[in-house]
Structure 1
Amino acid sequence: MKLALLIANRGFFPSTVIDLAREDMQTAALKEGIQLLEMDPALTRYGAVETREEGAVYADFLAHHYGEYEGVIICLPNFGDENGIKEAIRDVNVPILLQAYPDELGKLDFDNRRDAFCGKLGLCAVLKQMRTTFTSGEPFVMHPLSQEFQRELSDFAGICRIVSRMRHLRIGVLGARTTAFKSVRFDEAAMETRGADVETLDLTQVFARIREITDDDPRLADWREELERISDMRDVPDYASIHQGKLGIALQELQREMALDVMAIRCWSEMQYEFKITPCTVMGILNQRGIPVVCETDVTNAPAMMALSLASGRPAGCLDINNNYGGDPDACIMFHCGPLPIDLLSGPGHMEEHKMFVKTQGEDCSWGVNAGKLKPGIITVCGMRTEYGEIRYFVEEAEVVDVPVDEGFFGTYGVVKIPGLQRKLRHMSEEGFRHHAIITSGDQSRRVREALTKYLGYTEIYL
């Protein structure tokens with residue numbers, strides 16, 4: 001991650017703070033593993049931006065390094081000058097973080113006072129007039145070496161990751177929507193307006209690739225080893241393990257050849273008839289490898305999966321919002337057939353047949369469910385859909401709690417607590433959100449919200 005650093009100045013304030021600010025920012029960035037792109041300090045007075053002319057020098061610097069940086073930090077060690085900053089960021093099209101130094105009691109005399117608090121307010125007003133989007137956290141002023149700014153910088157890096165990758169997103173749809181799930185219908189043109197290009201393939205193309213892979217293909221050994229790492233496969237017939245490995249190879253080939261960022265797959269019931277497998281565990285492995293795959297051709301939740309994964313820097317997974325948990329109004333059971341990365345599980349699962357297909361097609365028809373439990377802890381929950389040319393989404397913080405569920409509960413599951421859940425479920429249903437939700441580790445709601453709404457133009461629906 002590389003971020004450009006702009007240090008602003010106002011001439012009648014102490015110039016000594018400029019060099020100290022540069023050192024502080026370098027220290028803060030180093031802690032987060034961020035590389036700073038800095039202009040040669042000799043190009044302007046004090047190596048900062050004050051006048052319109054100095055702003056033009058900085059704008060040329062950014063233009064020369066276009067494409068190298070994913071965001072810009074504007075540092076206000078003192079009041080700063082609106083005219084210089086305005087000129088400097090005239091062509092910026094990446095997220096902008098505003099940082100302003102706090103004043104200290106005992107140092108409010110004319111020689112030491114910074115007034116960055118006031119300067120940031122003025123700068124925000126000018127940016128609003130320019131219709132330039134920016135990020136400004138809480139508290140309003142922060143020292144770069146404070147814990148608050150370290151959190152702010154970490155969040156900003158997450159925002160930049162989302163914006164950088166999702167401005168141009170290629171989604172592969174493998175197979176048609178199942179007739180039974182009209183709920184996952186979507187507006188492809190609306191996706192295009194937000195930079196999401198949808199590529200569609202028939203499942204026969206996937207199946208043809210599977211059949212072309214021989215049983216002695218050396219890649220199969222790696223896939224079978226990975227399957228055994230994420231799931232106990234002692235009960236699984238050898239053919240099912242081979243077919244799942246071939247499916248994994250085929251999906252990775254398609255992802256690479258078509259330069260796909262995320263995929264949505266039709267996971268029933270052709271795979272059960274053709275190969276006697278379900279793709280659930282294979283999808284969990286791909287998600288763990290940073291190739292997001294969403295179930296049941298739920299195309300609009302593919303960007304949600306990418307956004308959450310980029311926000312956390314860790315894998316994401318797709319679940320059903322599936323059952324009430326007894327009489328607890330703030331708890332529900334989230335469940336799916338096992339397409340989750342090992343990062344989100346409490347440990348390896350156990351591979352089983354899909355009980356729903358066994359019921360309709362008989363035994364030995366659907367190996368690939370990875371039965372297990374979600375890892376307890378804080379998660380982020382997100383859902384997306386299209387409507388009237390918009391991509392709408394919700395994002396919420398939640399917690400997976402370690403409480404018992406009935407013996408024999410099918411699939412991979414966890415009990416999730418969300419305060420005010422009943423009200424939020426009502427709003428979800430009224431807004432037409434489907435039964436799927438994407439999850440990732442930690443509370444990433446701010447990163448997702450700022451990136452999607454503020455910088456990418458998605459529409460947040462508050463629950």
Structure 2
Amino acid sequence: MLTLLFNRFPALSRRRLSGGLILLSMALVAAGLLGMPVARTWAGAGYWMAAALLWPALARRNRIQALLLLAIGGLCLAWSAGLGAAVEVERIVASNSGLLSMLVAVSFLGLVSRPATEGDERLPRGRRAVASTLGAVHLFGSVINLSSVFIIGDRLARRGTLSREQAIVLIRGFTAAAFWSPFFAAMAVALSVAPGADLARLWLVSMPLALLAMALTFWQLCRQGTGGEASAVSEFRGYPLHAGSLVLPALLAACVLLLHEWRPALSILAVITLLVPALSLAVVVAGRRSPLAALGQLVNGRLPQMGNELALFLTAGVLGYGLESLIAAWGGTLPLASFGALEASLTYLATVLLSLLGIHPIICIALAGSVLAPLSPDHTLLALVFLSSWAVGTPTGPLSGINLAFQGRYGLDSFRIMRWNLGYLGVMSALVVLAIWLLAALLGVD
């Protein structure tokens with residue numbers, strides 16, 4: 001039946017309709033956040049319909065992963081129902097709709113912020129080029145996410161590929177933004193599980209971790225010898241960073257914090273969902289561009305490309321709800337009495353290990369969030385664990401989205417990328433564990 005429907009429904013029409021449904025679903029969530037009587041179920045239904053329309057275009061690996069998550073989550077819900085637990089259909093439909101709305105909101109930034117791609121500027125070389133490329137991909141990536149990596153990567157690529165050092169700089173510089181950026185998928189996932197996290201306190205620890213990650217990358221590349229796959233840092237050809245690049249990330253982060261302080265009842269997820277589209281469209285209007293044309297650009301461009309995110313986050317939401325329901329039906333008991341620095345460190349290390357085995361961080365976060373919920377963990381500490389596991393586990397996971405994207409776009413084997421980042425993984429994990437203990441002390445968590 002689905003095959004017949006897809007055959008009769010042209011792919012271009014499916015993309016446009018899915019883009020419209022995604023935008024409408026985000027608008028419904030935003031309306032609910034503003035106090036309008038809109039049920040989150042309608043937004044969830046829109047996201048599920050969009051995911052179904054985009055399903056044929058997903059990679060086979062992503063379809064299998066989504067089906068496994070859905071099957072395991074469904075089995076957990078069926079098991080918990082058999083134990084007497086009440087299963088809410090509305091919660092299944094609306095699973096992760098708030099998180100997805102934040103990601104849709106962030107896509108608006110692509111209308112107003114893109115790295116320059118002019119070919120007349122001479123590209124820097126050597127150590128200065130390493131530093132400027134790390135800064136550029138980190139700052140642009142923190143705002144417009146993965147598209148910034150490919151804009152910069154395509155500028156640097158020669159004969160369709162990148163050098164080992166260029167790939168390391170782009171991947172690590174980008175994923176380090178997961179430590180702190182409120183516009184990153186990692187933050188959306190972390191705050192969906194730990195909505196009570198104090199972002200200002202979290203940044204006191206996570207921002208230095210991001211700086212340390214980039215400093216470590218710079219130091220490793222500058223001191224490496226030549227031979228094998230490695231080349232001298234003097235041969236590194238990088239991307240220029242201008243002072244103007246600092247303005248938008250700093251302005252957006254400041255606006256998020258100020259609005260959250262003004263309306264503390266709104267979570268950071270809610271603040272971003274409301275703020276970013278409004279600011280982006282205001283910039284579009286100020287630039288004498290048509291807001292309707294900008295929205296059309298989103299509906300026909302970026303939003304239909306969210307099929308993988310939709311399938312993964314919706315089914316991971318079902319998995320998380322299923323695990324939570326099953327644990328509650330069992331009595332919610334764990335062999336742990338509390339969630340302190342030791343438990344947080346072990347959770348981080350387990351999540352990174354699973355990333356090395358090819359399991360996506362969102363699955364690990366959904367699992368850990370459900371298992372740890374009965375302990376009532378401090379949300380700020382929990383958010384640091386999740387952000388750190390994403391920031392460190394993603395560049396080393398051979399099946400992570402960015403490594404597979406580099407394999408497909410630039411012909412770099414994802415397992416080679418994993419090997420290049422293993423030393424980085426070890427040092428950063430030690431630093432993350434230290435940061436966890438420091439934050440636990442600052443929070444007064446035993």
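Rank structures 1, 2 by FRET efficiency 1/(1 + (r/R0)^6) of positions 330 and 354 (r between Cβ atoms, R0 = 35 Å, to 0.05) and report only the one at the top, that is, the highest.
Details: 1: 0.70; 2: 0.95.
Going through 1, 2 one by one, FRET efficiency 1/(1 + (r/R0)^6) of positions 330 and 354 (r between Cβ atoms, R0 = 35 Å, to 0.05) is largest in 2.
Say we calculate distance in nm of label points 7 Å out along Cα→Cβ at positions 314 and 378 for every structure; which of 1, 2 gives the highest result?
For this comparison of distance in nm of label points 7 Å out along Cα→Cβ at positions 314 and 378, the top structure is 2.
Please compute relative contact order in percent (Cα under 8 Å, 6 or more apart) for structures 1, 2 and give me the label with the greatest value.
Largest calculated value belongs to 2.
Looking at structures 1, 2, which one was FRET efficiency 1/(1 + (r/R0)^6) of positions 138 and 402 (r between Cβ atoms, R0 = 35 Å, to 0.05) calculated from, given that it came out as 1.00? Kindly include the intermediate steps, with their values, before the conclusion.
Working: 1: 0.65; 2: 1.00.
Derived from 2, not from the others.
One of 1, 2 was used to compute mean count of other Cβ atoms within 10 Å over residues 186-193, and the result was 15.9. Which label is that?
1
Work out the source of -23000 here, i.e. which of 1, 2 gives that when helix-only ellipticity at 222 nm (-39500 (n - 2.57) for each DSSP H run of 4 or more, over all residues; to 500) is computed.
2
Throughout, read-outs are computed from the coordinates displayed, never taken from laboratory work. Given the structure is predicted, the values throughout are model-derived calculations rather than measurements. Cβ atoms are built from the backbone, for glycine too; each structure is taken alone.
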